[in-house]
Structure I
Amino acid sequence: MPAVLMLLAALGAADGATGALRARDAEIRAALPSPGSEVTPAARQRIEAIVTRAVDVRAMVQESLGSRWSQITESQRRRLVTAFENRFRKTSGSELETYRSTQIDYRPEVDSGEGTVQVPTRLVVKGEPTDITYTMKRERDTWRIVDIVVDGVSTVANYRSSFGRIISKEGVEGLIKRLERAGSSSKP
């Protein structure tokens, strides 16, 4: 099950990280057209923006690169973050039909130290349960997702492995180009 779609969470600080997730979910559901209606390009863009706002993309990319982050230039960092964000938006926007029928059960938050909170959830999509834990960090007056763990598998760790293989073979520029191609494809 795609974790990107399931990140549809919220970032209002009033009720903590869980409240932020609930608010983002409500915002996305309100932006979805009624069942049976097609998601227009404008609605898709609006929802992609909501989803992307929920995630600290730079922190995710930095953590995914690990020690390599300090070895690349600021220009490469900016391009990499932009390419990752565009890919993330495309992936999120392609999963909207599935999200309409998703049910979310929020579990109690766990303070994981280092300024982060774990928000465990159970999502049910088409009768199939999936455990997803959001690692969230408070930034000023908002909460942002810095990792998504789907059935025990960290998205950041998965990216770290994948990015590492690509960088070993093609360098950072190869990774950036791959992400740029994936984020600019005409598919939703």
Structure II
Amino acid sequence: MKIIISIITFVLLGCNSNLSPLPVVHGETIEGEPFIMGKINRQNLLTYEHSKWFSEEYNRYKIPNGWIEKNKASLNEMSLKLFLGTWCEDSEREVPGMLKLIDFSNFDNSKIEIYAVSGEKNTLENYEKGLNITNVPTLIFYKNGKEINRFVEFPNISLAKDLEAIIQGEIYKNPYHEIQLNE
């Protein structure tokens, strides 16, 4: 059974990613933790030596019964931007589950942009400019080009319930909703 699940996961991960990782900048946090920075794709997470956590957590995440059926259509009307830190425990915990929910919803991966940031929450290309990225992971949901909401760092209830609230257009405030930066 584990072999079948691993094969299915490999196929899903492989189908939803470009053939090779995008070029990135390699760095190190003040604490000496290595990271990658820049626009990335799924292959960056699958092949970067310091993100072995991704596949393990992806396989471990259990999608709640009925979640896909309830959210698939609405999610597929959106576009997404995901900011994460390969050095960040919160990203290690939340990003694999986010991407698994997105994958199993047959989301068009051309409608998601993924960025790996430094410990200062920035990239050399300034992909984060004007987006008020204070914590990672940050998953921003857009509809018709306008931001409708975002998940920031950790869930209020659970990852699936928080994302469902956003996707369904319910009132949702992430833990940092009152923080505003002047960028």
Structure III
Amino acid sequence: MKLCFCVICGTNKNLEHHHIKPVSRGGDDHQHNFITLCDEHHGMIHQIRPGAWNDRKELIKEGRRIAQEEGVKFGAKQKYEHLLPQIKDMREMGWGYGTIARDLEMHRSTIQTICNREGIEKKKIAPGGIPRINADIIIRYAEKGYGATKIAKIMNIHRASIYRIVPNFAEVYREPVEKKKEKKYRKLSSGQLVLL
């Protein structure tokens, strides 16, 4: 049964729930299959009867393997999903990891990891060739609320080129919705509210 204290020593710090019958061996998460222990006594329980049945590290490995077979993914949740289209566009324009990282204010290795994980390749521009500016990319950025100056900076082109390539830029551009700043107050000991 899950409790808020160790059943051996009574402490309420560093608590862990021990499965009496391990899940990897057919046990379940029912409350009668749990004992609440501190981390020290939990380790001690796993030392009492050594072997594959009670070896804590082996049980964890086996449990992870079973979970992966069932489709559970381990690791941190991806934090940069919203930047994928922008990173992809920058790589298509021939930008390197470092340039993208500087523009997005991220670390170079983070950009490299994202590109490798998502299979985003750098477009190879032939030496001496003139890179072409894709009007669709400009329109996509404009629809997201990016202004001509920001798009020009992202694409590493002159701002006037935006208006030359997309003559109806003003119609395509969508004003970003400005968030109203919340007014924050602090209550003084006298009960008076003061604006921060």
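Of the structures I, II, III, report the one carrying the highest value of relative contact order in percent (Cα under 8 Å, 6 or more apart). If you can, show how the numbers build up before the last one.
Numbers: I: 25; II: 21; III: 11.
That would be structure I.
Source structure of the calculated read-out (Cα Rg over 2.2 N^0.38 Å, for residues 40-143 alone, 1.24) within I, II, III: I.
Values in this text are rule-based calculations from the coordinates and carry no lab data. As the structure is a prediction and not an experimental result, all values here were calculated from the model.
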